[in-house]
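Listed below are the structures to be examined.
The numbers here are math on the coordinates, done by the rules we state, and not lab data. All values derive from a computational prediction rather than experimental measurement. Cβ atoms are built from the backbone, for glycine too; each structure is taken alone.
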Structure P
């Protein structure tokens with residue numbers, strides 16, 4: 001997450017949505033009092049012990065809201081990026097087993113394990129995207145949602161809204177794999193649709 005008091009924005013880094021590329025671009029525009037929490041590539045923590053103790057940079061709008069106050073939270077430009085859950089789940093499986101290489105050898109076995117045998121519901125990267133972006137009432141708290149599928153265009157729109165110069169995004173932390181549709185059968189499609197049903201509905205995605 002990045003909170004900029006200089007440019008008055010809150011960026012929620014939803015896991016597996018190109019967040020490192022966006023972070024890199026935004027860092028060039030951060031002021032001395034701006035805050036970032038990140039763990040991969042760089043170690044940064046908010047000066048808020050309760051949030052720093054979480055140990056990761058994928059904070060939700062709801063995590064930071066009590067610490068900013070309602071006036072700032074309401075007036076700051078709140079944005080994030082989202083991704084097709086079917087594509088994001090394949091990316092998760094590849095990332096989670098990258099050391100063992102099991103996804104490359106037998107991707108559907110890995111996918112079935114995470115969907116049906118031992119779903120890691122408490123793993124921050126596995127969590128549905130809406131959990132980072134909605135309040136307790138289930139309503140979306142973001143003012144703008146970019147799409148990973150049109151990443152550069154979405155970031156250009158964010159930069160314009162913030163009044164900062166845009167830049168070409170790097171492709172940080174990209175996994176090497178094929179098109180997500182190459183990995184699915186109907187059982188796997190149904191499994192992802194069940195776990196990420198709210199993401200599919202809220203962000204307008206399908207298989």
Structure Q
């Protein structure tokens with residue numbers, strides 16, 4: 001079974017949209033007994049967690065779009081690998097809420113490690129999806145070996161950095177978060193197309 005990427009992309013776009021929308025639901029309206037501004041200011045960990053995860057899901061959506069442009073059609077293995085990726089995307093609001101709740105507490109190291117480990121699992125599934133796409137024979141003919149190698153190298157590096165960020169978070173949570181955020185540059189600059197296209 002092979003078919004165009006249209007339905008897969010439409011379904012995936014919907015899942016990304018829901019996941020990114022769910023992030024805001026974790027920011028609760030503060031009670032005003034100590035003053036509204038004080039309550040709003042106390043939500044700073046929620047704002048940080050929200051913005052970080054919003055940007056990450058946005059980058060994942062753009063990367064998914066670019067990845068889908070590399071293939072002409074989909075088959076069952078690609079559909080299931082993509083479904084597994086969407087599973088990890090829909091999970092992101094939960095570690096975001098955990099991070100927001102525990103960032104200003106002594107449990108920050110565990111919260112950040114859990115947050116970073118979530119993206120390590122997500123990175124593992126990106127590797128699986130890309131490997132499935134390459135092995136499926138569904139890649140567009142203009143996608144050359146250098147482009148494939150570049151994407152594969154970036155995905156391996158991302159997975160390694162996410163694992164390192166999770167480990168570092170146990171020692172220094174803010175450094176773990178910064179290492180996690182540093183990957184934004186890699187994902188934004190990653191070239192999914194051959195030089196000639």
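The table for this structure:
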read-out	value
Distance in nm of label points 7 Å out along Cα→Cβ at positions 36 and 68 - structure with the largest value, from P, Q	Q
When mean count of other Cβ atoms within 10 Å over residues 52-59 is computed for each of P, Q, the largest belongs to	Q
Answer label among P, Q for the case where helix-only ellipticity at 222 nm (-39500 (n - 2.57) for each DSSP H run of 4 or more, over all residues; to 500), calculated from the coordinates, equals -25500	Q
For 13.8 (mean count of other Cβ atoms within 10 Å over residues 4-11, calculated) the corresponding structure among P, Q	Q
Read-out mean count of other Cβ atoms within 10 Å over residues 28-35, computed value 10.4, structure in P, Q	Q
Which of P, Q yields 0.55 [FRET efficiency 1/(1 + (r/R0)^6) of positions 140 and 164 (r between Cβ atoms, R0 = 25 Å, to 0.05), calculated]	P
Structure (P, Q) behind the derived value 36, 11, 8 of semi-axes √(5λ) of the Cα gyration tensor in Å, for residues 12-91 alone	Q
